[in-house]
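Scrolling down, you'll hit the structures one after another.
Just so it is clear, none of the values below were taken in a lab; they were calculated from the coordinates. The shown structure was predicted, so the numbers you read here are calculated from the model rather than taken from an experiment. Cβ atoms are built from the backbone, for glycine too; each structure is taken alone.
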Structure I
């Protein structure tokens, strides 16, 4: 029986969500059909679960800060001839309640019941809260 599972991945070198969005606009970060993708060495063993509504949760500066829905997994061959997995993503990055996460290598599975909740989108004309303030309010249970 297939169930949904998410992935958690470090976004190394990224400062914040706008920085991640800018990275996704680079040509090397886009699939042939123009969707953002992240290429990794390993193929998820739980592929069916990941493709059953899973998202990739991005860890930025020690916190899970946003997620993107996983559209599909594509096989790509590197210049070295090694088969890799391209995780093709929905362009929209949904901000989530900032959740501390220690550094790790590769990616990890995340069960939906352990995933941080989505934050409500800012109302028209309102600016997003700075990440530090959002994290503090989340720790207090206010958002």
Structure II
């Protein structure tokens, strides 16, 4: 897995182009404040250990959210961090499990529309722990 976490004072998106035929319809924009945005690429090898990958993902998200004084997390599929890609079905399952686990731990979690290109609008402050990259 490749994980780029960016703390955003503001993160907004608008769905622009559906790229996965089976994706749920999404037309509504979203806008959030004080949120850790996680650009996530699940890789093919991750499919061998869903629970282990999810556990590492959650650990990293909670740590980075804490360092940025937020309990809000946005999960965003970003298949541009590696040449290796997990299947869309695996990635969706991972996101659902991660979102549920975060919500059960008193975090607010959200997912951008899966299977779409999005126009993004981000306001991200410039300090070291506002941008963190992990590979596991």
Structure III
């Protein structure tokens, strides 16, 4: 993958009708994919080296971002999804890499404002089901 502009990483949310809409102007973003391991090391493990069980453990994804809301509609959508504790379909588009789609829940939504600047927000999402990946 060649170098890409960070601003091209997009975050979209199902607006409740099945339509995915870009919800915010994110200035910084992070996507983390994690898989827990299951240790099956025992007395007969070669040289006392740790052994892991393939295909086991819990997989999860987390997304974090900081930015400004795109408009009042996207602000209201994200706010209602948070306060209603909804799990919705989100899509993370990573240029020249692919698209990750699936169910996420907003785990954190913070607002802040500088005296001489705009109101910004911090967003954290946690996966809430199986995710799909489609290569670019």
Q. Comparing structures I, II, III by Cα Rg over 2.2 N^0.38 Å, which one has the largest value?
A. III
Q: Identify the structure, out of I, II, III, from whose coordinates distance in nm of label points 7 Å out along Cα→Cβ at positions 12 and 44 was calculated to give 2.1.
A: I
